[in-house]
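Below you'll find the structures, each written out as structure tokens.
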Structure P
Amino acid sequence: MDSVSDYGDGSLSSSSDDSRSYDFDGDSGLDPEKRHLTTDLGAVDGESVVVVGSGFGGLSTACYLAQAGADVTVLEKNEQLGGRASRLERDGFRFDMGPSWYLMPDVFEHFFADFGKHPSEYYGLTRLDPHYRIFFKDGDRVDMVPDMDENRRTFEAYEPGAAEAFDRYLEKSERNYRIGMDHFVYTDRPNLRDYVDPDVLRYSWGLSLVGSMQGHVEDYFDHPKLQQIMQYTLVFLGGAPTNTPALYNLMSYVDFELGVYYPDGGLGAVVDGMVELAEELGVTFHTDAEVREIRGRRGGFVVRTDDEAYLSDIVVSDADYAHTEQELLPPEKRQYSAEYWDTRTYAPSAFLLYLGVEGDVEELEHHTLVLPTDWNDHFETIFDEPAWPEDPAYYLCVPSKTDDTVAPEGHSNLFALVPIAPGIEDTPEIRQSYRDLVLDDIAEHTGVDLRDRIVMEESFCLDDFSSRYNSQQGTALGLAHTLTQTALLRPPHASKAMDGLYFTGSYTTPGIGVPMCLISGRLTAETVAKTTPAK
């Protein structure tokens, strides 16, 4: 990678006590024969590539291109690698600041398998039991567990016939997952003509392609609590039950059948593993290297940071798509106008409290959800009438339940996450008031009073997402998975305005979430190879 300095001008092994081994081969969505890349990446051999941003999409793309022989340099704005999967370490506490759920373990296996590796070579996994606990605000409490018979009994206790409906729902969810992963998620279809194909039509027959998640779930369950249990995963897609396509019922197969895991050391350990793999493949990393400008030059690009200019044949941006287009590119090289970005539906932002707490929090599990019995008002404050929710639905994560390295002895590591609308006002006064509301709500509805036990505290909210990650409107995730922002309706991997410029990550296909970003990196690398002229 050429640079110019001082330019001046401008099978998974569980670490649990029973030493079980979790092998997803042949029992997941992706046909083993489809593990191989759909494109020969040889076209990038010898090309120089700058990847802007080191989130999961950027790390994934970097690995695929480096394996194919490209000279890859990753530029990361912040002081550590991982993008939104940053870590906060303070006073003996260590927090995953971003994603904290390890779902779809098969996708991680497939990623490492593409390089002749296995996740267990880089980090260990513990299957959580229960997967998560739910406190309903009417005083009810329920655990979802790996034991499917126990889950069936739980469903039946809420509604006669719900156990059988649960089985039918998961059967449909599994079918959607297997077909979706095999024929849609791992295959990029950026144009309408890509869908006018006999194979696509054949495999899409019977998929839940029409309607919303709310309507789909109502076909199986009447009880509102059961509907909520089957829809809580929408928080990972950045949508609401009424605006997320029914196809995403596949997440219930992920939840109940594939299981919920914890990587030893947290999601940051997965970042470390991917960075280690990337370095084995020859990738070079630079932190504290915020990109200020991407300019075309004869035969390639100049990518400028505050201190250096990097010359490359190809650029891949894992930074916020809107930020890249509106702030890093000249106007004539932008695909979309400012108005386009202003009118998109963004996934929620989040109000986060990272708390170091004296003592244990026995009532809480590793993953805990606290839900109003009617959560429609909360979704309305995110998507319809943006405001801070008065009766919030929220998520509590206590990794110290599973990992004793994340907190000092005798203490608990806990963070609270409240999904909120992007683009609303965020001030110190609002945060303080909302912090008190959340702590009061936790005490009232879980029985855990944290207020006099907090020894370390940090908040993170809209303004921080904007400043740390250059996030549009402070979204925590990117573009929501709405009916009009799915599949080919998301921004493309290859720029239509600038040859040699590509995008990866949650704004592109297949979309939001760590597993999807891993796959996005693979799709981006395939797109690069398809569109790079042979030398």
Structure Q
Amino acid sequence: MVATSWPVSPISSDGTSGPAHKSGPLPDKRELNRVGDSRITKVVIVGGGTAGWMAAAALSRTMDNLSIRLVESDEIGTVGVGEATIPAIRLFNALIGIDENEFIRETGGTFKLGIQFHDWGRIGDVYMHAFGQIGRSLGMLQFPQYWLRGRNEGIAGRLGDYSLNETAGRQNRFARLPQIPNTSLDGIAYAFHFDAALYAAYLRKIAEQAGAERTEGKIFGVRRNGETGHVEAVVLEDGTAIDGEIFIDCSGFRALLIEEALGTGFEDWTHWLPCDRAIAVPSENAGPARPYTQAIAHKAGWQWRIPLQHRTGNGHVFCSDFISEDEATATLLANVEGRPLAEPRMLRFRTGMRRKAWNGNVVALGLASGFLEPLESTSIHLIQNGIAKLLAHFPDRDFDAANIDAYNRRVRFDYERIRDFVILHYHANQRTDSPFWIRCREMGIPETLAHKIELFRSQGQIVREGDELFIEIGWFQVLTGQNIMPDGYHPMADQLTHDELASFFADIETIVARTASHLPGHDEFIAQHCAAGVPA
């Protein structure tokens, strides 16, 4: 499960959102004039795709008196392979007023209950990082501590047996169920799989209806202020200059403004996350759409499998130091379930982040700000997160350094903690079948991650610091799913007798199993509520 926070227009308990809050108490006229003198009125977004149109949609729906212009070229493609999300995407969609069923129809989407991992600890291991609650707390103690004791005593089932998300996922079932009726147990927590190109097109429609304007063209040059170094305008190939006061760089790996123009610098993390290539290919659906993503480990990387209504997204993330591109492509094609619908496409990347996500009057989002491979489906979330923090720290034309520094600290914290969670999957393996996995197990890891693992091994505890994205139960599922078990459990778990503990487990497992069995099939739910007419 992941934490979900959004500083504007929070979701209510029924999953809806109120109107976006656009203004507070009116200042007096003198204050209004003073503020108005330095207020930003012109925003230029460089690049479209998911990042650009998410930014345009959010700003146009939440900020008054802004001129928002997005510059992109139809001749420049987008990466467009990140099609799996985490539950926080629902907050973003609610913020900009998206109807969920329409969104699913428009993007060929399906629902996602978690990620199923194959062969990550040892070959043959399968576990799920499921969203939502697992079991329930009792007294002051969370369920995982009782489960650790029950496992020691041989009375606890699989961890996933106490997760409605995982139980429903294994049966290919889904429904919007925020609470299990007549119990204290949470219901279904969910995210989406969708076609990223269709999502960008859908967001474009929303943004343009809200007043954002699009300019077609390739950027030829950047004009900067000789005194401040700030970007003043981007110049198109035909000589047209598009000026602005704040620029949002969504130009992908090229990082046209944040890096090419400003030379911000890049912090490389490939010594911890050595995969540097991905091959992507769509395929025909070969059966019912699973309501979860699959991440299948191979000898020098891993494969994603993402079900959409009109196709399945497949990809192979790998390290070119341990396998050739040709062999990696053959591995992917041998493990695609349906007939490939296009030629495999190669992507090259470097894992890491910009030294500053905000430099001067340029804010980088998406691939321009950094890259973490899509193992835990955080790519779109990091765009959303950057937008949320930009809204919280939206500047005036003075571009106060303290405000920018605060934004950069917060974005760095998010990147580094997600980085640690992704590294955990590679490091916590017991595979001996390939040099790649041995290297991942034996490599040095960041101190922040090492401390988390050490605390868990000794006490069974996971401490979530600040507002880091992945909460305790998410870490617990990956750690135990990849065979890292603590030496003990919290002594308060001994307050139940052996029989009371067994009954506690049995009751939860029965409720979860019964609830899951009454949910409609995933495909059935989509057909009834949000089937798409998207061509293959």
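Every number here is computed from the coordinates shown, using simple stated rules; none is lab data. Worth saying up front: this structure is predicted, and the values here are computed from it rather than measured. Cβ atoms are built from the backbone, for glycine too; each structure is taken alone.
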*One of P, Q was used to compute Rg/Rh (Cα atoms, Kirkwood Rh), and the answer was 0.97. Which one was it?*
Q
*Can you say which of P, Q returns 4.0 when distance in nm of label points 7 Å out along Cα→Cβ at positions 168 and 472 is computed?*
P
*At a computed 23.1 (mean count of other Cβ atoms within 10 Å over residues 144-151), which of P, Q*: Q
*Identify the structure, out of P, Q, from whose coordinates distance in nm of label points 7 Å out along Cα→Cβ at positions 232 and 312 was calculated to give 5.5.*
Q
_If helix-only ellipticity at 222 nm (-39500 (n - 2.57) for each DSSP H run of 4 or more, over all residues; to 500) computes to -8500, which of P, Q did it come from?_
P
